[in-house]
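Each reported figure results from applying straightforward, stated rules to the coordinates on display, with no laboratory input. Model, not experiment: these values are computed from the prediction. Cβ atoms are built from the backbone, for glycine too; each structure is taken alone.
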Structure I
Amino acid sequence: MASQELSLRMATMGDAGAILDIYSHYINNTTITFEQDVPSAEGFHARMLGIMAEYPFLVCEDGGRIIGYAYAHRHQSRAAYGYSAELSVYLRPQYVGLGIGSVLCRALIRLLRMQNVQTVYSAVSLPNDPSCAMHDALGFTQAGVWHNTGRKLGRWIDIVWYELVIGDYPEHPEAIIPFDKLDKPVVIALLRQFSRELKG
């Protein structure tokens with residue numbers, strides 16, 4: 001994995017085209033996402049804006065080229081779910097299996113702790129042994145399996161849900177801090193720390 005050219009940073013709206021290019025591969029060729037139609041540029045732009053106001057959205061670059069991204073988002077829409085978040089991570093195929101996804105997820109988890117999130121969830125469509133192994137290594141536990149819950153590319157697909165406790169569930173929790181309200185220099189310093197891991 002080690003490369004002096006790899007680094008993490010916060011995504012910007014100028015990254016939307018490169019991010020959608022990565023995501024399109026997974027829509028068109030895999031069951032990793034259940035989305036079946038590539039979003040329009042305008043629709044994807046709006047989606048990113050909605051996420052970035054509340055949650056971290058990170059990109060990984062190799063020599064200035066975006067080769068992967070990861071973000072957190074609402075696990076469920078109802079208000080009482082507000083202390084939970086869900087992770088999503090996507091890499092260009094040639095960068096899968098190098099440990100980059102794990103670093104992206106660990107960075108997200110650290111940032112979510114800063115926001116006062118208590119539980120993190122992640123859904124993995126089966127079979128996907130590398131993703132399951134990554135979640136195990138990150139300390140996630142399996143919360144359950146949804147059997148034959150989706151159909152794509154001519155087959156029925158199971159989803160395994162992973163969960164990770166990152167808070168201590170206080171009786172009177174502090175409010176969730178929107179990501180864009182976190183101390184930006186602290187966030188940048190944290191991402192530099194994780195970038196050093198990528199560089200070895």
Structure II
Amino acid sequence: MAYLDNYGIPYKNELFILGYSQGGHAAVSLLKKIENKTFSLQNLKLKSAVAIAAPYKLKENVDFILEKVSFPSTAYVSYLFISLNQRQWNRQMNEFFKDSSLYYINEHLNGNVSLNKMAIKQSDYIDELVQDKILTDYLGDKEIPLKNSLRANSDFNFTPRTPLLIIHSKSDEVVPYQTSLDTWQQWICNG
């Protein structure tokens with residue numbers, strides 16, 4: 001708003017939240033924080049939110065990806081693990097990823113490579129991206145803290161009071177449509 005004020009651009013004190021894919025997850029997370037009053041809008045009035053193709057249930061989405069032989073957006077896994085690792089896990093990247101992917105992951109972490117370039121350079125084959133041990137442990141009954149962290153970062157057990165539009169294609173190959181449907185049903189059941 002400071003930018004608008006500085007340039008004399010008129011605006012209303014209204015906030016509309018919109019996000020696509022990971023941004024959809026972030027949009028609903030922000031909506032929840034605002035409605036639970038853990039994030040202040042100051043003088044803005046929240047009007048509505050839109051989430052498109054959002055991976056609401058991170059654990060289920062990671063399961064969906066890691067159970068496949070190949071996946072068209074393996075950079076999503078890298079980006080998600082990098083983000084959560086920096087904030088919560090504090091593990092070495094080579095625990096998660098094979099050497100063939102580590103160079104571009106580290107370059108991305110250092111700000112030298114964009115997410116898009118990292119995505120282009122990474123293999124679409126899960127077994128060429130993820131360390132065998134982490135893959136076996138995650139798909140088995142180990143890596144409980146990792147799984148719990150994914151669940152904790154997917155807590156949308158609230159009842160949105162603000163108008164919220166959910167958009168998701170049944171033919172989405174990256175984020176399962178069922179994720180949106182299950183989350184929507186949860187909100188309906190919550191009232």
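Name the one structure among I, II that P(r) over Cα pairs in 5 Å bins from 0, in percent of 1, 7, 14, 17, 17, 15, 12, 9, 5, 2, 1, 0 was derived from. Answer for the origin of the read-out: II.
For the read-out mean count of other Cβ atoms within 10 Å over residues 28-35, a value of 15.1 was computed from one structure; give its label from I, II. Source structure: I.
For which of I, II does helix-only ellipticity at 222 nm (-39500 (n - 2.57) for each DSSP H run of 4 or more, over all residues; to 500), calculated from the coordinates, equal -14000? Can you show the working numbers first?
On the way: I: -11000; II: -14000.
It must be structure II, since only it matches.
Suppose mean count of other Cβ atoms within 10 Å over residues 68-75 works out to 16.1; of I, II, which structure was it derived from? Answer for the origin of the read-out: II. Comparing distance in nm of label points 7 Å out along Cα→Cβ at positions 108 and 172 across structures I, II, the highest value is found for I.
Using FRET efficiency 1/(1 + (r/R0)^6) of positions 36 and 180 (r between Cβ atoms, R0 = 35 Å, to 0.05) for the comparison, can you identify which of I, II gives the largest number?
Details: I: 0.65; II: 0.95.
When FRET efficiency 1/(1 + (r/R0)^6) of positions 36 and 180 (r between Cβ atoms, R0 = 35 Å, to 0.05) is computed for each of I, II, structure II gives the biggest number.
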